[in-house]
Structure 1
Amino acid sequence: MTLFVGLGNPGTSYENNRHNIGFKVIDTLVSHFKASNISKSSFHGELYKSGENLFLKPSTYMNLSGKSIQAVAHFYKITVEDIIVIHDDLDIPFGALKFKRGGGHGGHNGLKSVDAHMGQEYIRVRMGIDKPAHRSEVASYVLHDFSSDEQTHLKRWIEYTADACVRITHTPLEKIKSLYSLKNIDGV
């Protein structure tokens, strides 16, 4: 069984924030697979299932995402190697897409929480959102909506990322990297 997790914050006020790009990909995957909602309060999030695939949007807020992932992984006996976390990444340009297993959290509070609860050997689907001019603006930047120019590319980029995620379960990660990695939005 594979657990796909999109990182983000619950609630309509955060819905279109840069930090919620992981939730957008999960929504696309749920629709693609016609997954059924199997949420329980003990999962601390919205959980959907289709065949051997689970799709999770934690409702714990970004900084506590690991709590939700741990609850679902424990219940379904999913190993950390079978978890795929989709998240925003300040360290790569808008529209870039990278994949890796393990590694550090790069200051991302959602990843810090996942690492603390699950370890680091999960697959990361890194979606570049670029970074603000000054480090002091990071919190405000990730909690704002994409610019109008960025929004024109979002749907296509999210669908492209969801397609890559579909293939991760049956394709070696190195092949996914070569087929789907993007340096920027122009590659979609």
Structure 2
Amino acid sequence: METYISLLRGINVGGNRVLRMNDLRQLFFDLGFTDCQTYIQSGNVVFRYQKANPEELESRISQKILEMFNLQVPVIVKGESELTSIAASNPFILEIPENTAQLHVTLLSANPDPDKFDKIKNENFHPVQYRLLGSAIYLFCPDGYSKSKLTNGFLENKLGLKATTRNWRTITELIRMAEKIPTL
């Protein structure tokens, strides 16, 4: 069995696209996943399942949400080791360790096309600093993420990929939760 982290984008924001976490957790159990745990109301689920392609899991979860709740929700699934590696690679932890409240990570559904990402580099996002490593864009947002122009929608439009962003506290808590699930 493998441990996965599923991140849904755009639910329970401003009272829109409401999906209760108890219902979401039950949906995951209905899909045959085990040890399903949710974290906060933004659609984070830690679960266990046999070794599988994360893209297939994303598709299954997204389809089941559509069937059960009539909501089209982008879903990104990362394995525990991949999310742990993403967290360990955050360049801002070493550069700006005292400001973790301003750190965010945008998780992409795949590594972006370098030519598409190069076009983003020509734009000014000051004071936001960002770095791309693989399928993660690390953000340091000194004025808060809500004021950043590097939104999920912007990145999805420019890169042609799914994107969802979590603050540093959420990323580290999801990893902690995944590590606590007993392995068999």
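Every number here is computed from the coordinates shown, using simple stated rules; none is lab data. Because the structure is predicted, anything quoted here is derived from the model rather than measured. Cβ atoms are built from the backbone, for glycine too; each structure is taken alone.
Summary table
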| quantity | calculated |
| --- | --- |
| Distance in nm of label points 7 Å out along Cα→Cβ at positions 128 and 144 - structure with the largest value, from 1, 2 | 1 |
| Structure (1, 2) behind the derived value 17.1 of mean count of other Cβ atoms within 10 Å over residues 32-39 | 2 |
| Comparison of 1, 2 - label where distance in nm of label points 7 Å out along Cα→Cβ at positions 24 and 48 is highest | 2 |
| Per distance in nm of label points 7 Å out along Cα→Cβ at positions 40 and 72, the highest-valued of structures 1, 2 | 2 |
| Parent structure of the calculated result 27, 18, 16, given that semi-axes √(5λ) of the Cα gyration tensor in Å is the read-out and 1, 2 the choices | 2 |
| Per mean count of other Cβ atoms within 10 Å over residues 16-23, the highest-valued of structures 1, 2 | 1 |
